[in-house]
Structure 1
């Protein structure tokens, strides 16, 4: 007898109770990054790297998110966010949560990491601790290398308060005129054109284990501070204090009013170089109230915008130490492998392009054989995506290449230029509004156009975030289309540290869908129906909602409902409400979210069947995978979109179904590895806290990134990590 149909009550989500703040959820992600810097299991130099990432993440958070909130407050916007806060309340909550994290970061660096660095032959010293020989060297270094670059700026009635650039490190200097006894104030910018840390020569390094240490040096601002007499002759130096400011750096482009989007963004970039309003100042705790008040007033800041720290400011510069030759203090080196099926595919010869087709050694033959999944950084980007584009650029049978570019590099673009020079039709959509890559993309867009590439800049009001390539090739009896649909940018640098997936295929329906998508992007098409692809903002939202509802309906019929979704962020309230509804229907849901999660899991009667984990570790989780059980007819999707309002409504995104059963099983295995992680995984609690998993007694450590590296090596027939 079939089970009675289970009714699902209508649910009305109370934002304040059942949704987490987007901003506070992001801060919790950055707190997990900070934990990697504190965790003693992380190699020392990698801990310095995570310290730097924590700092640079916060810089962007203030430049964009906090700046946006302050603009809303200035405009007297009182609209509540989905979690029930006004902009002012959000800003207050950010400060309350963030200040303890910043204090913890700096205290741990000063109290723990600096001594551990010294114990391993890395001496980051304070100037006062230097020997006379070391000081003499730095005095000469200052005179020859630093002094010519510095520009002290007086501040008095005839010298107005100077413009202070975004993310700049500065010295606030108080001097006394030896003749008049008057106290004066000046500002010195620490030049970014010089290394943040000044290294001493080997003969002046500290002794470590009876030999010269690996590195000995001081922060450059201390070398400046202790040689201020050279900058202010005839003055008595009273005191100096370091400070660092952050400005609004988000672009404001009115696309509807811009006759030329390229020119409009260039104008906004010029404004960004100057920087918008100041949103934060970081100071040392030793700064006296009079100096602090003067800076706050001149920069238009409130007390809530001041962040006091002990020790060094700008710990993002700790990335400097990643270049030290100390492999034992870093993660084991990782060399991405070449997928088995691509082993015999060589690099195309631009001068004499040929291969032995009967042996299946060309890239296109491999794809014709069967769909191919690549997983970076476990698989080599150079031997997969980059080589695919190179083949397309030089293969005489290729007629056209179409591609979207969000963040990229010269390697890919040079191949596209070569393709155009080889007479192929090349069309590239360059997203000029890729945040903080705008200038780079403008420069490349111009180079592509000069080479004869058809360059378009996307649709008004939408960012083109999708990661797709379409290659059109003439073959014996037909024109065949080859596609790459990915989750990550076409960038070999980020492909070494971001986890991303890509599907190579020559399925006709995918090729036809991408053809329609490019016509939508470059022409006047209003394509609303796609054969296989989920395209935002066209059909993706509705398709995801229907996939979730199908699991609900299966549960209502007494069958099993199951969803596993991996992405960067979950913010969209309609998706969250539908997941709550699915949980109430009995659907078992696992979410793997790297960063922001506004859904509150594990709440009885609302979300008790939803579990949320976050994976933070060696690589930055960036891939998106969506799995639906579908009454045992399992469906798996990958693509560029998170479940965020912006991805579903304000960006062009593509998600593809995986129809090759072997690839679908591989993706399920990846999800399974992450769900069983007991080293890098954090469980989100109903109250918003994240608790890091630890192996139970005598259980082996299950680290996602280590396991996936070992799986890649096993596939390649190489010994383990």
Structure 2
């Protein structure tokens, strides 16, 4: 794999000319066209799709209107509640509500079917589509029923990626969907486009997860594609089936890119025909001369079976490399675990080595990444006539939709899998976020799913239980299962893949999915369960701000799973204050109590009472502040919490990573940088300042008070640097905070306190 940071021209979709002082002349010699990079950028597929959906007159400042929206059942309740509070009357574009996360209807102590009935009644009232539990995971339903060539889809899940079908899809926090529901736009600067130039053909046994992990391992750490669009081109694309392309595409989220798009061809056309939607196909190719801001060259034939060791999809090795350096790599993972878990529990992977081989406790093939038809058929071929054994090792397979499941039953793949001892289950995202197949303490799981963050498999470090996940392709997972749990690459076994043809039967959707066809029925009463609560009132940004640092995190990256855990918290996603009790619970169990403590002062201010009476330590803080700023009083100051993290927000699009902090009185995050655009957007949409501080040495510590004078006026003026002070030891110590440029709407959202307030006026 080669990374070209300085850009490249692509001629007729085939030939690369790397950017250099001579590049433009070389292009002119080949094509007769004298094009600057800026002109040739307009010939990318991404540019044409974005241009088609941009409602502004400026392609540098995009205002996007999406064609369709999609959410699942741990996001759609909060989204619709926010939109209702902001004046929603009807879904203006198709909005699909899938139920693939809270499918186990009593996880966490609440009855999640209440959320499902809320979704069904809202689909009827506002004119949407409702997909019942176990029918399809969110992204497979979108591939089968929503995607279209040249279209754009916005989803409230980070793995909203349908680029392989010619659809530019973006995963964002819920407030961005709220904007679309209220006929507003998705406002971003024109993203850079990274060409992913594919050549060659994968060797037998190498699957899409192997290709994806190879890419992620190369580009995550250096931020090569961060917040950019990945455009897959080159002759190698034609050598991949559509299912294969989908399997690579969905994992682009783990590179931290904004979105993805692929060139399309007759194979994609056939996909739409199979799904009864031939009219949704569009041929997409870059123009005769296209320019990419940067380029990745990948020879598919050079990729070997891969494994992403705990605790990140970028912690990649070839399986061959892992087996050759087993104890050293396992030792490194154990040391990483000590950092991730702050030394609270010990992960013992070296005990998994038996007779020089790595023994695995569990295999999972599931969800939007692993549950595709070809993945499962190939796995069934590998396992046919074998046994997974009667020891610790277990294997669970989750087809991504009921139509896929039905076809696997018809062609015998399910029977072959079950005969080996594997369990085949319904469409469910649980193994991806810790609500299904939680391993035993210290167990090691290999999964064809999307993520392997700490606790993502459902273990409870706070209770002394820890297990870990490595990501692998379905084929190598099946090879390991056939070897009764001993780690094995699919290329190390002899198998003939049957490659059965896929036949899509949407009868089950016709019988079970509610589709309003866009017709709203305002007379429908929304069904609320007792766990569905409205958002609490939130104040506007005060003139001056006193912040208490209530958590300080120095991990290189902080995931959204650490900011608000997945798994057992899912059933509280419809209850803002109930969910907030879990905020940072796996990373900093004292966070919630500390945030609530300083929130007492803000509540006193809002009630026109003395904040120092509610929280006595505030008296001293205010005395120090007034020694320099004598105009500051409870009439013009606000109190709240902030956290510091080096690089927060990697992972999920879940808005709750920000909203939980907000409802506990959070006014800001302070970071060296933000891992993703979507987490920064979530902070802004919940009225929180996404502040930046330079350097590794902090001027403050956990539990220190900070003072930001004139912060409201500074934000209103569009400033990107702010004076701040550490309030400590009887004095004010100055330092500087920064914030990236805000759009006019983002500025107003922060000033008014949150998106709900912004739309209320």
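Quick notes
- When mean projected area of the Cα convex hull in nm², for residues 400-647 alone is computed across structures 1, 2, the figure 21.3 traces back to 2.
- Among 1, 2, structure where FRET efficiency 1/(1 + (r/R0)^6) of positions 136 and 304 (r between Cβ atoms, R0 = 41 Å, to 0.05) as derived comes to 0.40: 1
- Taking distance in nm of label points 7 Å out along Cα→Cβ at positions 152 and 496 as the criterion, the highest value among 1, 2 goes to 2.
- Test item: volume of the Cα convex hull per residue in Å³ calculated as 157, pick one of 1, 2: 2
Just so you know, all these numbers are worked out from the coordinates, no wet-lab data involved. Because the structure is a prediction, the values reported are computed rather than measured. Cβ atoms are built from the backbone, for glycine too; each structure is taken alone.
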